[in-house]
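The next part holds the structures, each set out as structure tokens.
The numbers here are math on the coordinates, done by the rules we state, and not lab data. Keep in mind it's a predicted model, so treat the numbers as computed, not measured. Cβ atoms are built from the backbone, for glycine too; each structure is taken alone.
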Structure P
Amino acid sequence: MKHLSPYLPHYDAIIVGARCSGAATAMLLARKGARVLLVDWASPGTDTMSTHALMRGAVMQLNRWGVLDRIIASGTPAIRTTTFQYGSEVIPLNLKPSHGVDALYAPRRTVLDSALVNAAREAGVDIRYGVSFRDVIRNDQGRVAGAILNAHHFETHQVSADIVIGADGRRSTVARRVEAQTERLSENAISCAYAYYEGIEDQGSHWLYSQGLGAGKIPTNNDQHCVFVGLHRARFLNQVRGENVAKQIAFIAAEMDPEFGEVIGAAHLCSKPISFVGQKGHFRRSWGQGWALVGDAGYFKDPITAHGITDALRDAETLSSAVGQGTVEALAEYQRVRDSLSADLFSVTDQIASLRWSLPELQQMHLRLNDVMKQEQDWMAEKYPSPRVAA
């Protein structure tokens, strides 16, 4: 007996990956009137590896989209103070209001991704979990014309679409199936580990650096802090392994600053630590006949500058505008804009990820990073003016 397809006969877009870049792209396309199918193999609301930090550009977008209120309502604390510590030199900074934003946020991904998925659903997106992407469908001219999808119960369906968008992460299956070429690689990659702790006083975010090491604590949901350390791969493989990850996080924190180590040592560990051995950053070709990539699938950089979510949301908006125009020229322009906005950020992130710097050199890199981020924010504010004011 032939089973009827659970999908529409045709979609304007199929998006693979329902994390922040995929959900945001789906939401924005649906708000323009597109029929969108959003699929993800994972269950809804699951966590994922993340730096959590939303830079000002991301807060600007979420506020303009009407999603920031949901993140605040979930109990995500406002961050109005950040401290940079270079060895023994401590530099506290208060966030200056700009572009309608007077606070930053670092929501758990269960909060951020869910807020974007719910907004996408309200916009009319057809959202399916427990569905994996197998391959693209091509027409007689070789243009991508849809996707082959599998459900958990192994039913396979060929689903027609004008465009298939890969938002499925740095190891993107969509990128492999469309043979998206890597156009640029970084030279460096740090290894890192992080965990969530209770019992740390919320004094804003705190970023610490010493020779060959980075660490920090970022306030997030449920009165918890995300505490992380970043180090050279060789030391990571030798030291931060197996069952001792939490102990090594505390040890490295104390090595960098005894007072910081005491804070971590006195806090209550409330999650299993997460480790990331590291991966070099990349720019991939991110458009073609009937396909596109967004988020880490198309552009990934080292997490040491905690800017991945911000760029993913920026690119979701740029891509949704290009898809709405419906031309390959618009898709090509999407990548050109992405690469132009990201080039300097990618370079300075790669330099910081080398961990081969003196502390005065690192301070200069951070000043350059700040300038690049301001340029990005100014571009976004001009390109997408906001009628809303951040809470």
Structure Q
Amino acid sequence: MTSSVLGSVTLGFEPIWNQKRQCTGVRLFVASDSSSAVDARHLLEAISKLWPDTAPTLLLNVQSFDLLGDLLNHLPENGIWLEISDAALGHQALTGIIRQANQRGWHLVWSGQDGHAPPPHSASLFHKTLRTLTPQEALMALHASQRPTSPSPVLAGCLYQGLASQALVDHALDRQSIWGVVGWPVDEILHSHRLQQIQPSRLHIRALLKAQDNDASLEALENLLGEEPLLTHRFLRYANSAHFGARREINTIRQGLMVMGYTQLRTWLMEQISTGQDDPNLAPIRTSMVLRGHLMEHLCEAGIENELRREVFLCGIFSQLDLLLGEHLGAAIHRLPLSGRITSAVVGQTGPYAAWLAVASALESSNTRMIREVCKAHGMPADEVNRALLRTLAAL
């Protein structure tokens, strides 16, 4: 039963970022298939089976009151929280169930309209609150960020969504010590770098050098290098440059590492440190790009060859390369001797990897109807997609 229940729901997701700009949780949007009832107990079992204790906190945003009520009637699973909207709190059939779920041990998270808070008589039911600032509150928070003595409407320990600027994110996470930011102001943060080229993470380069010092395996270095999309792009460009003098085209990280060797890799990494960048607000953008690459890997057929799997991962992380390079995606991709399968998917949305890229991109959303349609259009069963998504997110 647990192997098929994932086929009766559609999932989407949104990361939750903490003060270290790391993914501390995932908001998982859950929509039931209207054609069949969902067994809540088996759904919880299926999710928890794929969600180990080491995974980030999982916040379920259930888009059906019926399914939400059924979930609340079961014992909670470790690391899984339930979001309770103001509308659900006011739903007559759910009022008593929500109170019982709190007594049962569920970690409940309230969410509501901009500027709202949970009703005083219900506030004690909730482990956390997910809040949204009104435009006026956002202005007050920006004012407070510039004047440390000014009061702020941002409350410590809460979650916030819709923080539209880098200044608000910094204020909320660094000064007000909120629990996490749902979503990330990608466009505004990238706009702040418009006058200077974004560089690879200096912290990541140092991690690679440390891994070398610890005699890390080739596979470990390959995985670690692949976690920094801009550094990966620069590495492949260098590996195929006239300066390096490779005898054949190098189109994967592993090929480059095998040809370059540890000594030359270290020399190249030391050269990158001087131009590396330490802006922590770029970390969620990089992480999201890598997450898409890993999701595409999990969406692949289980029997795919390792070399092709590495290609699929590169396809995922390079599909948003224009965000960091500040140039047209086609130009950035065509400067590398990548497989035609990658280029076709990223630039033309065609070829064997296009379906995986389309589905992986769609899953980064709360629009479960659109996700369902994209999966159906590409002939990808819901249970396989959902299992791939949960495995990818759990590894964060």
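Looking at structures P, Q, which one was FRET efficiency 1/(1 + (r/R0)^6) of positions 233 and 321 (r between Cβ atoms, R0 = 35 Å, to 0.05) calculated from, given that it came out as 0.35? Let's see the in-between values first.
Numbers: P: 0.35; Q: 1.00.
It was calculated from structure P.
P, Q: which one has helix-only ellipticity at 222 nm (-39500 (n - 2.57) for each DSSP H run of 4 or more, over all residues; to 500), as calculated, at -11500?
Working: P: -11500; Q: -14500.
Comparing all candidates, it corresponds to P.
Output the label of whichever structure in P, Q has the greatest value of distance in nm of label points 7 Å out along Cα→Cβ at positions 81 and 377.
For this comparison of distance in nm of label points 7 Å out along Cα→Cβ at positions 81 and 377, the top structure is Q.
Something else: Consider the structures P, Q: one of them gives 1.9 for distance in nm of label points 7 Å out along Cα→Cβ at positions 281 and 313 as calculated from the coordinates. Say which.
Going through each structure in turn, the value belongs to P.
A value of 21.2 was derived for mean count of other Cβ atoms within 10 Å over residues 57-64; which structure in P, Q was it taken from? Provide the component values of the computation, followed by the final result.
Numbers: P: 24.1; Q: 21.2.
Derived from Q, not from the others.
Let me ask something additional. Determine which structure produced the value 22 for relative contact order in percent (Cα under 8 Å, 6 or more apart), calculated from the coordinates; the candidates are P, Q. Before the final figure, lay out each step's value.
Values: P: 22; Q: 18.
So the calculation was done on P.
I would also like to ask the following. If Kirkwood radius over Cα pairs in Å comes out at 22.7 when worked out from the coordinates, which of P, Q was used? Intermediate results must be reported in sequence, preceding the final value.
Values: P: 21.6; Q: 22.7.
Label of the originating structure: Q.
With distance in nm of label points 7 Å out along Cα→Cβ at positions 129 and 145 coming out at 3.4, pick the structure among P, Q it was computed from. List each step's numbers first, then the result.
Values: P: 3.4; Q: 2.2.
The value was obtained from structure P.
When distance in nm of label points 7 Å out along Cα→Cβ at positions 177 and 329 is calculated for each of the structures P, Q, which structure yields the highest value? Don't jump to the answer; show the numbers that get you there.
Working: P: 3.0; Q: 4.1.
Evaluating distance in nm of label points 7 Å out along Cα→Cβ at positions 177 and 329 on every structure, the highest lands on Q.
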